[in-house]
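Derivation of every value follows stated rules applied to the coordinates shown; laboratory data play no part. These numbers come from a predicted model, not from an experiment. Cβ atoms are built from the backbone, for glycine too; each structure is taken alone.
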Structure 1
Amino acid sequence: MGTPTPQSVETVRTPDGRLKYPGLLTTAKKHKASFVQFAVMTGILMTSLRSLGHKYRIHELTEDAASLKKEQGSLAARMNHIKESLRAEAAAEPTGAFAARLRLLLGYE
């Protein structure tokens, strides 16, 4: 009358009467398209997660770069202020030896 419905998992009875289920490779061969689709979707998911991690890493690095530029500007201003203070102090010295040595150290002509 009707065709028998196939079981989704084929089992085999062992000599001691227990059921033995097919292994992963046997199931993969039987449902090759499903396993390929699963593998592709898993790959896409892993790539998406990695891309998301890179996105946040780039955002953090951009913030770090902005912070470093601000710090560089602050350090340059501080260094210029120290140089100006040294030049003013050297100009106040009557012998001029300190000013000459300072010009050599700082590379001023």
Structure 2
Amino acid sequence: MDTAETTITTATARNRSGTVSVRTTEQGLPVDLHIDKSELRYGAAQLAEQIVSLCRRATLEAAALHREELAGRGMPEGLLNRLGLPTHDDVQRARRDDARTAGSPSATGW
């Protein structure tokens, strides 16, 4: 019986202070979450917003890593684009956008 090996690509995103971290799959499924006790003082709504934001960032990074893995195995770029997998440039652009909005009134200020 032939068994196929399945690899799940994950990535971790952390807040600026490193007190909240989330590891997700490329599909956005959180598989690990760390919250420092000091973060509990900001309330549930802000903490939830931070976790969701970190999940989005980790998902994007994991998907870009998966794209890189598939490209390394010889998958054509056109097919990778059709799969909708982000590039590392997409990840960098998202990081810049996050940094830009970090100072806005709607962003969490912690």
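Assuming 1.06 is Rg/Rh (Cα atoms, Kirkwood Rh) as calculated from a single structure, say which of 1, 2 it is. All intermediate terms of the calculation are to be shown ahead of the outcome.
Details: 1: 1.70; 2: 1.06.
Going label by label, the one that fits is 2.
For distance in nm of label points 7 Å out along Cα→Cβ at positions 74 and 98, find whichever of 1, 2 sits highest and give me its label.
On the way: 1: 3.0; 2: 3.5.
Once distance in nm of label points 7 Å out along Cα→Cβ at positions 74 and 98 is worked out for each structure, 2 has the highest.
Quick one: distance in nm of label points 7 Å out along Cα→Cβ at positions 42 and 66 came out at 4.0 when computed from one of 1, 2, so which one is it?
On the way: 1: 4.0; 2: 2.8.
Derived from the structure labelled 1.
State the single structure among 1, 2 that was used to calculate helix-only ellipticity at 222 nm (-39500 (n - 2.57) for each DSSP H run of 4 or more, over all residues; to 500), giving -25500.
This value belongs to structure 1.
Given a computed value of 0.10 for FRET efficiency 1/(1 + (r/R0)^6) of positions 18 and 50 (r between Cβ atoms, R0 = 30 Å, to 0.05), which structure among 1, 2 does it belong to?
Computed on structure 1.
If you work out relative contact order in percent (Cα under 8 Å, 6 or more apart) for 1, 2, which one comes out largest?
When relative contact order in percent (Cα under 8 Å, 6 or more apart) is calculated for 1, 2, structure 2 comes out on top.
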